[in-house]
Structure 1
Amino acid sequence: MFHVCYNLIIKIAITGGILVSVGGRIAQMREDLGLSQTELANKAGLKPPTISQYESGLRNPSYEALIKLSNALNVTTDYLITGKEIQASAITDSQTKILLHLLQRLPKGKKDTLLDYAIFLSRGTEIVEGPVFSDASDYANLWLKKVNASLPIDVHLIADQLGVKIIEDDLQMDYEGLLIKGERNLILLNRLFKSSHQRKKFTIAMLLGHIVLPWHVKTQYGVRKSNSSTLRTNDIEEIEATHFAAKLTIPSVHFEKDFAKKPTLDILKNLAYEKYDVSLFSMCNRLVEHTKDKHAVIQSEDGQIIETFPGKRLLKGTIPLQSKAVSFYYDLPKQEETRYSKLPATDWFEDGKLEEYVIEESIFNPKIGKVLTLLTVKTKDE
């Protein structure tokens, strides 16, 4: 019984970097690239004191900040969250993988307590059934195979397979969705949020992620408090659940074929609603994730940026005055409308080059009251 945890302790001692925090990985990659905190901050479009706080562990980066940092450091967000590349080569047994995920989230005193209990209680049994992975995307792919899923992905089918009951009602709670773990896991959807069908689907997918990911061990998980965004969250488990939901609802095996050509906003809209049954914002985000140096997505309201999904390029903090996204707020259409323009890349990007321009496609939906803008970067030779 003792050898299981003894081996774990030895592996931690040998591999060292395995239990490095998110901030530790940021610092390690920054130093490997020979960057100062100020240089990394400028490259990622963040402030130097913020980098210092991330690296010291005083605060966690938001999902949006992780995207900017991963692009600046030329690594994946999965690596910054989990250290996947190191874990995949160094760890093989499922117990160690799960314990590593748990340990990364605990303060030192609780790590010592957990190891003491593990040494005392370990019986050499499997923690979870089936294969064990180091990141959320692999679990999404596993469940897509388990249910032999076809498009559009039916999250209710996956919930049934997991024995999860879904209830939708007018609920006096501050969350759009809530997972309660018990003898039978329960997902509550709050009708008071008046969410779209596609947004409810993504909420369910996120909460299923909290069930499927074996190191998410809390008894309750909430999704989207009032006036909150999954892109602005700095909760690592919520970020992982968002990754799971994105890969579950827009499977890579399909979307990579669809994005082989150069999609326009109209094409993305048709794919989102007709093929994948997801929001246009989710579909655009997956495009940016797939082609980071060519696209960026912005959501704005009343002429102000409220959410961005940046690629490798550094967006400016305001919408250009000549942008069609701004024009909607001076001339609000009564029906959904898309407007197009061509602007110098320097209008939108801090690192815009003189030989570059941006194709800007902005769509306004009166029911939502927000403008979604897709930017496609091109050179004058294209």
Structure 2
Amino acid sequence: MNTNASRLGRLLTDAGMRVVGVSTVGDGLDELVGVLRIAVDRADAVLVTGGLGPTSDDRTREALARVAGVGLHRDEAVVQWLRERYASMGHELNGLGLQQADVPEGGRVLPNDRGSAPGLGIDIRGTAVYATPGVPHEMAAMVGDQVLPDLLRRSGSPAPRAQRVLRTVGVGEGIVARCLEPLETELAQTGAVEVAYLAEPGETRVKLTSTASGGGEAVDAAALRAYELLGDCVYAEGTKTLPSVVARLLVQRGATVAAAESLTGGLLAAALVAVPGVSAAFRGSVTAYATDVKASVLGVDAALLADEGAVHPRVACEMAEGVRSLLSGTYGVATTGVAGPDPQDGRPVGEVHIAVAGPEGTVAVAARLPGDRDRIRTLTVVRALELLRRTLLGLPREHTREFPG
């Protein structure tokens, strides 16, 4: 996963820049040079991450020099800094380590106070090129402290482009896009707002971005229209996550939840526990993986398990009711199903049953989830949290909004 690219994209867009492309390339020198030449020709500024370290496959410096048509020189001030840094860690600076002091002629060093590999800045045919380490926290610090200020100085500090990100759950990316077809048709007439879709397991983010600096009113109008078209599958905006939204709803209502998990094996509990402050709402969990544990610990009817097996909607309901009672939660949520790789008790891989028990009664949903074992388990957690969200808000069990066509 190219986390550096996504992080840079958000940072640059928020600062008013327009990101026109992202390329990922291996360590071959010819390949690096080819990608850099294309990037320099297409953009006003290019950011490169990685390839600046002390190993034989770190070739970004050499690639930059070749694209610029210049040689490399060794910066003695950087050499001295490297010697002192290595000595402080009990190491000796060797030949490969010294290459971190090589700078293309006409380039400049970007100090790195969080690692050993300095960054580089160089202008190539009118394009500002910046190279930073690939280590995420080193990259982020260098961009924030040095690269972005220089970019803003060069570009005249453009006003940030307005942006809103709507987070949807429970419907696929294709359905979300079809729901928003009327909005995209309307936006095509003005060209003021761009729409982008970013799919994640069980969720789709809809990013609305103004095409020019500012544009807040146009983006707000587009977001309002998107809400109208998407309905209750929008669960939050911005960086809020589904677990954090569910936790907030529980806290606001003075309610608590307990989890009973079979195929998810603690993933649902882990998702909730990752939310700061969730201790006010999360009672705990039982990983009832073995069939007999579902009966002995959670009180699921043994005859039901014998007749139907563990993968059954009524089993999910009794698991949710059992853990709610056992851990004294306002709500109980349960997951059972077949994650694979093989069918179980005649049930196919991907068959999942999820239930929520609460003061309003017990509700359950069934799903046939695609993918491998890890994906099925991840999607089950998303579905369980979404069922709990809908229960807390008094919404139908599943998204019901029709889409065009």
I have 23.7, 67 for Rg and Dmax of the Cα atoms in Å, for residues 56-255 alone, calculated from one of the structures 1, 2. Which structure is it? 2
Which structure, out of 1, 2, was semi-axes √(5λ) of the Cα gyration tensor in Å calculated from, if the result is 37, 27, 18? 1
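Coordinate-derived values only; no laboratory data. Predicted, not measured: the structure shown is a model, and the values here were computed from it.
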